[in-house]
Structure I
Amino acid sequence: MTNSELKERLIDTIALLAVPGVGCGRYRRLVEKLGSPANVLSASKSTLEAVPDIGHATASAIKTEYDGESARQIAARIIQLGWTVLFPGEDGYPRLLETLPDRPAVLFRIGEAIPSDEKIIAIVGTRHATEKGRLFTSRIAGDLARSGLVIASGMAEGIDSAAHRGAIDAGGKTIAVWGTSLDIIYPPSNKSLAGEIRQGGAVYSEYLPGTSPERTTFPERNRIISGISAGVVVVEAGFRSGALITAKCALDQGRELFAVPGRPGVDNSEGTNALIKKGATLLTSAEDIFDQLPRLRGEVSSKKFKAMTDMTDMERKMIGLLEDGPQQIDQLSRKAALPVSELLGFMLALEMKGIVQELSGKRFILAE
């Protein structure tokens, strides 16, 4: 995509998302059906109404409330700020996030591109962390970072900040996902930390310039923290902690969920202990993560599968496509140039042989 094409797509995306009643879900359905935001904006009202879940009111709003000039000004501001603009299906958009139905229609990044999103672990927890909780978080984040994993969190005070700091002090990489736009650092007390994260990692946000922290933006960003990660660790969380929203997102997305146990009767232990009771993996060290997700050590190799004598050429091709981590069935269909109905037969055969396993959302991964 050329710079000019990227700018025009950005303008169309901003304009379409700004239409009342659209949102990420309807945006995705419209673009999947009609091919691009530009096609959606130029489509007739009857064509728009034919898209599932797009009724008369939303179709009419698209035709009458499109504000191209405002979108153009916002896009120009984003380019001026130097943000990297990422669209689903394009280079740089996190691969694990791309498979989710509520993925951001556009994502903004400052800092380095981090390609190995299948080796990201999120660590989240309460803003009101104990000193013991912060020290434990820094230690485990450092251990994981030294093992080659990238640490993701939300850069809030408390556990989030300790996770970023532990990764940085270990010489590793870390990702922050903000509930504000990238031109507004929140909390302001983390301005220095934000600069350090940018130097060796990245900051992501789905929000347009000038978006201040709101009650809704932080729960929304939590789905991105878990969405880019192979697993989520919760350290110290009460029953009302926002970290439990991230935990729920992780479960809904089919991610591995870990929780650090705490002393009974202590507020910061109530949420994590409840998660363990409901099936989250109890975590006391980095080894617990590698025990559950051995592929993060690089132990799952496609070579042993490709060497099997009873493999068809197409099955070997599927294994090759899964080398980089989980893939959604639609992605595999496009890459293999096969209809989904036919491809599912190949995947079932591989699953019966113990070579792949199916995750939620029709995603497949090499078996461990």
Structure II
Amino acid sequence: MRREKGSSLHLDLKKENRNKIFNKIREAVEISAPALSYELQLSRPTVKQNLDELLEEGYIYENGTFGHTGGRRAKAYSVAAKSKVAVGIDLTRHHITVIMIDLCAELIYEKRIRADFSQEDSYYKKLGELTEEAVASVQIKEEAVLGVGITVPGLITEDHQTVFFGKILGFTGLTAAEIGKYIPYPCRMYNDADAAGYAEISKSEDLTDAFYISLSNNVGGSVLIDHKVYKGEGARSGEIGHMTIQPGGRACYCGQKGCFEAYCNAGILAGGCDGDLRIFFERLEQGDARCSQLWEEYLHHLAIAVNNVRMLFDCKIIIGGYVGEHFEKYLPSLKRMAAERNTFEEDADYLRVCAVKKEALALGGALPYVHGFLKNI
């Protein structure tokens, strides 16, 4: 038993050293063996052994040498970023977005098409075709694909396999096995707001905890604690869209009245602009009276929700989603309105606009595969 325990500890230490070395190379972009030994406080033989293994497995490569200092030039090592990739697919009522990221979490492929959501076999085939097209376009081997994360406007079981509440698209009960039946890679499903929040917290080095508000075709939220999504007892945390902000108010698709969703979904703004949010903000910038009034009403309801979240969590609040992409210029107005409602603070500097403005939902579906690999390489 003692021998088994000692062997296990040795393997754990070896794995830990391997992870440290690989991730330091990834972080540094390019680095030498002596620098790895010095920065990680590991012996040179340990570093060399791991570098040899990682080179043989194709996860790193020699990227030239560093400048001459009088002796032998030190080899530079870099991560072979495309040695493993992950796919993210975002599904909405009328569109499919497919992205791919490499081991450095860089976007290496993206495509968005118009396609009405359906639970027909033809729709699932389309998802498979789009995935295969993405893999072929970046010229990688199938074994390099870690998996596919599919983000949807619904609540997902903790194993990421089943939609247990899907009123928006009418797909309660849909499974990852069913929707991914033509995708030849491991598939998981994620709530879209949680995925966007995870992408945001992953890209924000100065944040560990936050609340992410997703203002897209639907309103969602994500509770982010220690760089992770907190799901709650029933995997329903963060459902800010169904927080009542106007008792007896507008009808919501959920069957209740006065939900935040009914006042701040992106369609409220885009509806009178041919469904194009960019047109709304262009007209707002030009001083269009109707758009200006609509925006003031929108900010009023958003400020109520923001203040409620601040009272509950006392944390940073991130404005994201489709509306969040356009929000930078208007953040001071929201801060002022939120501060006016706050009992304890004279400003609302806890508010910020999302840093991830491009395909945040699909990115959040792909990132868990990459992060899982980086922890266990």
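What follows is calculated from the coordinates using simple rules that are stated; it is not laboratory data. Note that the coordinates shown come from a computational prediction; the quantities given were computed from them, not determined experimentally. Cβ atoms are built from the backbone, for glycine too; each structure is taken alone.
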Problem set entry | Parent structure of the calculated result 0.70, given that FRET efficiency 1/(1 + (r/R0)^6) of positions 94 and 318 (r between Cβ atoms, R0 = 25 Å, to 0.05) is the read-out and I, II the choices | I
For this session: For the read-out FRET efficiency 1/(1 + (r/R0)^6) of positions 46 and 150 (r between Cβ atoms, R0 = 41 Å, to 0.05), a value of 0.30 was computed from one structure; give its label from I, II.
Result: I
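Matching task: 11.9 is the computed value of mean count of other Cβ atoms within 10 Å over residues 38-45. Pick the structure from I, II.
Considering all the candidates, the number was obtained from II.
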Exercise. If we compute distance in nm of label points 7 Å out along Cα→Cβ at positions 86 and 310 for structures I, II, which one ends up with the highest value?
Worked result: I
Problem set entry | At a computed 73, 53, 51 (Cα extents along the principal axes in Å), which of I, II | II
Exercise. For which of I, II does distance in nm of label points 7 Å out along Cα→Cβ at positions 166 and 206, calculated from the coordinates, equal 4.0?
Worked result: II
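Given a value of 18, 42, 33, 8 for P(r) over Cα pairs in 10 Å bins from 0, in percent, for residues 142-229 alone, point me to the structure among I, II it was derived from.
II
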Problem set entry | Label whose coordinates, when distance in nm of label points 7 Å out along Cα→Cβ at positions 62 and 294 is calculated, return 4.8 (choices I, II) | I
